[in-house]
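> These are the structures, in structure tokens.
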Structure 1
Amino acid sequence: MPAQRDAEGGVVAERGGRRGGGREARRAARATGAAEAVAYVTRKTEPPKVLSEEGLETIEQNADTILEEVGIEMVDFPEALEIYEANGASVEGTRVRFPKGMCREIITATAPARYTQHARNPARSVEVGDPHMVMVPAYGSPFVRNLEEGRRYATIEDFRNFVKLAYSSPQMHHSGGTLCEPVDLPVNKRHFDMVYSHIKYSDKPFMGSVTRPERAQDTVDMAKIVFGEEFIQENTVVTSLINANSPLSWDHAMLGSAKIYAENNQACIITPFILAGAMAPVTPAGVAAQTLAEALAGMAFTQMVRPGAPVIFGSFASSMSMQSGAPTFGTPEPALVLFTIAALARRLGVPTRLGGNLTASKVPDAQAAYESAATFLPTMLAGANFVLHSAGWLEGGLAMGYEKFILDADMAGMAQALVSGVDMTENGQALDAIIQTGPGQHFLGTEHTLANFETAFWVAETSDPNSFEQWELEGSKTAEQRANEKWHQMLTDYEAPPIDEDVDHQLKTWIETRKGSFPDSDVG
């Protein structure tokens, strides 16, 4: 049973510093020891401000005006209407309006600023909330892509592969959720296999099903087998994604799933999913105000269901091509929204989910690299606490890329080095080294350089900094080819984490019985 541990205890960040034996030895050490690393990023830097306090207050006021004057539509969920009305909201038909400040007061009164998501291996439990950042793989793609096969529909075997890759990647602190949609399984039963795969092939934290409330309940029931019913009522073992139907609408599938998780003390990421210009205004301030309004209604709902249930303020906001209507990524406007939402979440006192390695590119090319970096760097600087889509995202989320996963995970490894800030210890200042070396001399053989040789700089494992001649001698490989070799090797080297045989048997028996209780269907 996972034991409570100190929020700051046991935090180890994998860094790309050089190790004895050279680059290949370092790569080999990572390949064999990846699953042993325990990490969640701890931020020491202050997030940059893109808005003044007055500007943030204006957006909060605008969100309250939206909630009071326009309200939120609740689709096909009469019970939610009753819950809102019982807690002071005004209900007219399926429209819910909120007195100014009502949602904020409910959230700030009970929602935790930080919580532990327990993994079945206690050493891999993560802290969600400031000053921590948890890197989580991409989510929800119906297709997968790799160098050999190109783009194709995902299968349960692909799903298992990505669970194994996330488990074997020290840069990923979390197993994630719907890593890809296994379309070879019935729609109404595939969630059993997905959740089981997270539990069986990894011992990192995981996300649950949200496509229908009964599937959320299935996730909770499976978690009870693994962790024990009493334990999960007092501790969080599942964090799951709950998306609004922007603009200004929640439905039974999403909010009903949130109700199941909140009732059982499990965490919900309340996330408006917005393409600016289509589902919200084109301006960052307008997107931020609408996002806040939709999220406030959802987060308050979880606290009405169970005060104190963990909740994350999520935002997914991208721009769009005004010529074609296609979503675009890596543009400055969503980055401004990202910084703004992070600041609003800190003012609200709840963790935040933002950003990731996002791209519209169909392959892991230069476009994928710069668009991903243009989203991921602001995500880290803003101090997002739960970074969904940290690895694998391609094609606007339609495809999960094997090589892209490896390249993104590599970049995620730099997060700790960046947000740790400037080392101002005596060693970090290096004043003695500068004085002792003097003018016109190099630092290569100094005592200070030798003492810091292994950890001085973060190094991308999939990059090749060698000379042209050395690169050519080693096969003139591209980054995509090196990533391809790496994921194949990681799957070859993968060793499943131990799981209690009785627990595994109970899970499989329960799943078999539950699957047999209703017919297969491809209706969502």
Structure 2
Amino acid sequence: MIHLTNITKQHGSQILFQEASLQILASSRAGLVGPNGAGKSTIFRLITREEEADKGEISCAKKTVIGYFSQDVSEMAGRTALAEVMAAAGEVTELGEQMREMELAMGLPMEDEEMTALLERYGNAVEEFEHRGGYDLEARAQAVLTGLGIGPDAYQNPVESFSGGWKMRIGLAKILTINPDVLLLDEPTNHLDVESIVWLEEWLASEFKGALLMTCHDRDFMNRIVNRIIEVAGQTVTTYSGNYDFYLREREIRREQLLASYRRQQEMLAKEEDFIARFAARVSHAAQVQSRIKKLEKIERIQLPPEQKVVRFEFAEPPRSGDDVVRMEVLSKSWPQEIGQDRSVFGGVTGVIRRQEKIAVVGVNGAGKSTFLKVLAGQVAPTNGTVSIGANVLPGYFSQHSMELLNPDFTVFETVQAVIPTGNIGVIRNLCAAFLFQGDDVDKRIANLSGGEKSRVVLATLLAQPLNFLILDEPTNHLDIQSREVLLEALQKFTGTVILVSHDRHFLRLLVDRVFAIDHGALHTYEGDYGYYLSKSAQDALEPN
């Protein structure tokens, strides 16, 4: 469908691609991976013609409809959520109007040849209308919105009333609803909860019939959806047949094979160069020397790609807390409403968080997970009941709003250094690097950072402190897969207590040993890991009340 052939692309002095090629075939499902700045977003922009290649050819089959979802959602205003989503299929709506005009024209007298031509145009229009899902456009828009967490009660809400994260969902719904031939998704799960991610997985697997190319930091999502990985790195593009886990294994095997070939070639070159050096001055060996010089000139030298830097970060041993970290007694929280009774978020919560437990807080969007963490962290007062913090408990709280507390005049390095003033430069730089601030990036001022970068700085400062109780609200947001693995490994080794909300199922599955599920205001405790919670909750859902 889409072919990028021998593409060369340069941004300023940085060469992104040097005669790189890739294909997007009909119905293929591919994940686009590579280090930051390697050119993943440029691939998307080349396909959508937002950018032009310096050299090479980009070909696309005629009438191919491309849908592109990026993190830069355009401004929305003046429509309801449902109308905004349906407006994305403007061409389909226009096609439906043309069909109605042709239907009216068919009732008028006309020459046979004219009628034949009209019927042919009408047939083509109907075929295209059906292909684009024109007959069920509104139903599809409603289903997609609901799947992404915007239910029927919010269809008619003006788009201006939605927050940035919810507007991202509306933007994603627009792209899915147009039912494109090629779907380009740049981090589609960033602003979705687990329920919406699972729905999107199922939709892509069962409903969407076109080709897919996506970037995604959610490892489980990638593994379940894609069957090809396209790696952008080292000025080239490499395709692997398989999901993300297969790609990691295969990449390591290929690298080992390349390294072995490189070593053999280096040994051979050393022998040939040694022979040339030893016999260059001997007339009797002149022919042999010249022959070997020519041989070396023709050899294509094996180039090793740069090593991907893997950063490891370990917590300093935290001070020991008491065995009971938090004790909750008939805890409840309600938010006041303008009209009528207060809205209960959760209620009647009694329980204990014990030392060294790693607990996930789960529940549908809006269930009150973040509010529950805020109450534990002392950020919000409970409406009723008590939260008792145990002996020698040193809590640290992370949320996406913590970035507002950063000093905009500080650099990244200065911000991290402020929380570990006795740390040496190497320790501080290593911690910064773990969250993608390497080299000169540590000298960037907070005021000049993006929201995602600020979020990573806050997480780095939290992990640098001698805390023994971490309260983490979506700590994996804005982190790429490698950084999530660094954080996961650090939290696995952490000897304190952790309670967190996250939509990264891979992260939860490998970390937590207990689950708190908030459902309709009640908190249910599952004394097992995330896999146990999934199977037990599914079993409970099937049992009659």
Structure 3
Amino acid sequence: MNRASNQRVQTARTAVSPMAGAPGGTILTPGAVAFVNALARRFGSRVQRLLAKRDERQKRLDGGELPGFLPDTRAVRESEWRVAPIPADLQDRRVEITGPPERKTVINALNSGARVYMADFEDSLSPTWLNVVHGQFNLYEAVRHTIHLELPGRHYSLDEKTAVLVVRPRGWHLTERHWLVEGVEAPAALVDFGLYLFHNHAELARRGSGPYFYLPKLESHLEARLWAEVFAFAEASLHLQQGTIKVTVLIETILAAFEMEEILWELRHYAVGLNCGRWDYFFSFIKKFNAHPEVVLPDRSQLTMEAPFMKAYSALLIKTCHRRGALAMGGMAAQIPVKDDEAANQLAFDKVRADKQREASSGHDGTWVAHPGLVPVAYEAFDRLMPQPNNLHVDRADVAVTDIDLLRVPEGSITDAGLRNNISVAVQYLAAWLGGNGCVPLNGLMEDAATAEICRAQLSNWIRHRKPLADGRAITLLLVKEGLQAEYERLAATPLGPGLQAKHLTRAVELLWELLIAKDMPPFLTSRAYPVLLGRA
């Protein structure tokens, strides 16, 4: 084969969708594309093998197996070791704010007064190619403090002092259809991670910070090991010192809860902490035990951190982190301020205040909020109960969590209101997501993919086991279909939100129904919805 012919083959098998204008020209450079391609070539098949292991594990769980602490890694849990030192700008993380890397959100979050802003390419971003590339461009400019936005009557730019930037790439389970390597879609996690690291590591170092990441949806220490190998390869490729990359791991799956020590061990050169990703944790609990009729959760509104199995999970995370010199981050307060309703506002603030007081008093080193208006409320709790930069001195020697503690199903009821709310949130979120918006305020809460996942997973789970409502009616496909039709008619009769179209609402109802009638619960609604988002289904 001659050289020209070979180049045509390579071009056909390695392709990145272009994007006109400054975002594409700044982000999709030859060097950045080559770097991400190298990551995908080296690690893409490993990602697929780990996903196959997830499927195998799910089959065993469906067959009656229950997870537990791993006997083969007992030595890791019982030996003494600590993670590498925490960078100065990550030692005090008492309040963190999260949101998608949308331009206005980036500016407002960095200016919010929070210590950290987590720019989220995962649960709160609808991954259109436009959103992905523009998100990277927004962060590129944010790192350099050149980001600004002009709207009628308003100018947005960064303050001199801003939050520390941490980026959450998409999970291992997602691919990027606009990025083909050897004819295969690249792992979306490597696209998000690789672009941000390549473009920003030098500028971050110049400004006294570094490339910091949140890692989502891990289910085992083997998945953490893969990330560690990605980091080592990336650092070597870019001539960075080992441990330049720093990560916080979201413990947001029930399986990862049994492997916290091992996850930190695998990432010991890079890890600075773990985070209680509570909403995805609830979703994972429902999904992983969907075949178990004795493991059914009550209304989403009744799922709180006061449930014994959530208290055990939170306490174990704190004890694990502090023993290993890592920070133990609390979870998301999804409440948002409600305009022109002081009573609703006060109720929301009271809930957030109580949640943050619980976290600070139990030994967490920081927490999450979803809206700048909640930053002062979270600060009040942590400043009062944690006057020092963190709670690393709190060893939680009182904690002795067992397998049973982590698997104890909370009490509660399933109500008609809970059923209808799950239908409503799932439909509205999916419609917004298909319209390009992955972060949606609904009923005083900031909903993202994690909370939508809880809603649709609960519906599937309740249908499968014909759980009774509080009024005695069994939850069946017919009952949910009637509720879905009623919600569609209600929403169709009201003005649609910005960016939404009637076709999004119709397709959202169809997608939710497809998810509910599937023989086995699909692992992620975003994976099913992604082809629809791109117009390929």
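> If distance in nm of label points 7 Å out along Cα→Cβ at positions 333 and 357 computes to 1.7, which of 1, 2, 3 did it come from?
Of the options listed, only 2 reproduces it.
> For the read-out log10 I(q)/I(0) by the Debye sum over Cα atoms at q = 0.06, 0.07, 0.11, 0.13 Å⁻¹, a value of -0.27, -0.37, -0.99, -1.45 was computed from one structure; give its label from 1, 2, 3.
3
> Something else: Just checking, which of 1, 2, 3 has the largest value of distance in nm of label points 7 Å out along Cα→Cβ at positions 293 and 349?
Largest calculated value belongs to 2.
> Where is distance in nm of label points 7 Å out along Cα→Cβ at positions 85 and 277 largest, in which of 1, 2, 3?
Max of distance in nm of label points 7 Å out along Cα→Cβ at positions 85 and 277: 2.
> Same structure again: Figure out for me which of the structures 1, 2, 3 the number 3, 14, 28, 27, 16, 7, 3, 1 belongs to, where P(r) over Cα pairs in 5 Å bins from 0, in percent, for residues 157-228 alone was derived from the coordinates.
Only one of 1, 2, 3 returns 3, 14, 28, 27, 16, 7, 3, 1 for P(r) over Cα pairs in 5 Å bins from 0, in percent, for residues 157-228 alone, namely 2.
Every number in this text was worked out from the coordinates using simple rules, so none of it is lab data. Not measured: the values here are computed from a predicted model. Cβ atoms are built from the backbone, for glycine too; each structure is taken alone.
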